[in-house]
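Chemist: So, here's a batch of structures to check.
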Structure 1
Amino acid sequence: MNKIADILRECSITLWVGGLWIVGFMVAPLLFSTLSESRALAGALAGVMFKGIAWVGIACGSFLLLHELLSARAASLKRLVFWLVLMMLAITIIMQFWLQPFVIALRAMGAPVETLAFPALRSFAFWHGISSALYLLQGMLGLALVLKSR
C-alpha cells in the first residue's frame, strides 16, 4: 500500500493496544485504589474510559481490517495479523454493545453492589468477571498483534 497508510496502520496499533493496556491495566485499578471510599465514582469514571477506548478500538480495528484486506487481498485471510485484529474487534463490539450495557443495567438496580441481594450480586459479579476476562484476552491478543505486526 502507500507509506501514509502504513504509518496510519502503525499508529492505529499503537493507539488501540496502548490505550487498552493503559486504561484497563493501569488507570482503572488506580481509580479503584485511589477512590476506595467511593467505588461508585471510580466505577463511573472507569466506565467512561472503557467506553472511550472501545470507540478507539472500533475505529482503529476497522481501519486495520481494511488496510489488511486492501494490502494483502485474499491472502489476508491466511495472515495471523488479520485474525488477531478481527478477534479484538469482535470482542470490542460484543463488550461495547452487549456486555457493558447488560452489566450497567445490573448495576443500576439501585443499591451498591455490596448490598444487592445474593442472586443479583452473583449475576453482576459473574458478568463483570466475563467482561474482565474478555478484556484480558483482548489485551493479550493486542500484545500478540504488536509483536506479530513488526
Structure 2
Amino acid sequence: MERFERACRAHRLKITPQRTAIYREVVRDRSHPTAERVYRRIRRTFPTISFDTVNRTLLGFSRIGLLDTIECSGLGRMYETETAPHHHIKCRHCGVIIDFYNPDFDRLPVPEGIRKKYDVIGQQVVLKGTCPACQKKGGRKNGNQRQRDRRRQR
C-alpha cells in the first residue's frame, strides 16, 4: 500500500476509501481481474459506487503506473499490479492468465518496420495453450488436432 500512497501523492490524487479499496482488490486478486469483476466485489463494501467510477479509477491507476493492463481478445481489459517486465500464458479453455518471466523473450527484436513507425516502450509475449487443470479434463488437444478430428468425423 506504500507504493499506492506514494503514487497517489506524486500525481496529486486524493487517497479516498474507494480508491484504496479498488487498488486493494486488484492486489488481492492475482488472476488479472477485469473492471467488471473489481466492480462486483467493491460493491459489497461500497453499494453506491458506479461501474464508471471503478473503470475510470482503474484506467487512472494504469496511466500513473500503479497497474498494468492486459488486453486479450474476447476477455476485455484486465488489470494487474505487476508492472515489471514479464509475459503471460493464457489457457484457451478456461481463460486463466498466468505471469511468467523469460529474459530471452525480453530480448526479442522489434521488427524494423515497427520501430520506424512507433515509439516502442515495452514488449510482452502472450502464449496460448491449455493449463494443467484443463489438460486433466481432456482439453489437451491443440486447435490443429481438433480440426483433423472434425474432418475425420465427416
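Every number here is computed from the coordinates shown, using simple stated rules; none is lab data. This structure is a prediction, so every number in the text was calculated from the model and none was measured. Cβ atoms are built from the backbone, for glycine too; each structure is taken alone.
Chemist: Starting from the value 0.05: which structure in 1, 2 was FRET efficiency 1/(1 + (r/R0)^6) of positions 38 and 86 (r between Cβ atoms, R0 = 25 Å, to 0.05) calculated from?
Modeler: Attributed to the structure labelled 1.
Chemist: Given structures 1, 2, which gives the highest value for relative contact order in percent (Cα under 8 Å, 6 or more apart)?
Modeler: Largest value of relative contact order in percent (Cα under 8 Å, 6 or more apart): 1.
Chemist: Could you figure out which one of 1, 2 the value 34, 23, 13 for semi-axes √(5λ) of the Cα gyration tensor in Å was computed from?
Modeler: Computing semi-axes √(5λ) of the Cα gyration tensor in Å on every structure in 1, 2 gives 34, 23, 13 only for 2.
Chemist: Shifting gears a bit: Quick check: 4.3 is what I get for distance in nm of label points 7 Å out along Cα→Cβ at positions 14 and 134, calculated from one of 1, 2. Which structure matches?
Modeler: This value belongs to structure 2.
Chemist: So distance in nm of label points 7 Å out along Cα→Cβ at positions 46 and 78, computed for just one structure, reads 4.4; which one of 1, 2 is that?
Modeler: That value comes from structure 1.
Chemist: From 1, 2, which structure was helix-only ellipticity at 222 nm (-39500 (n - 2.57) for each DSSP H run of 4 or more, over all residues; to 500) = -13000 calculated on?
Modeler: 2
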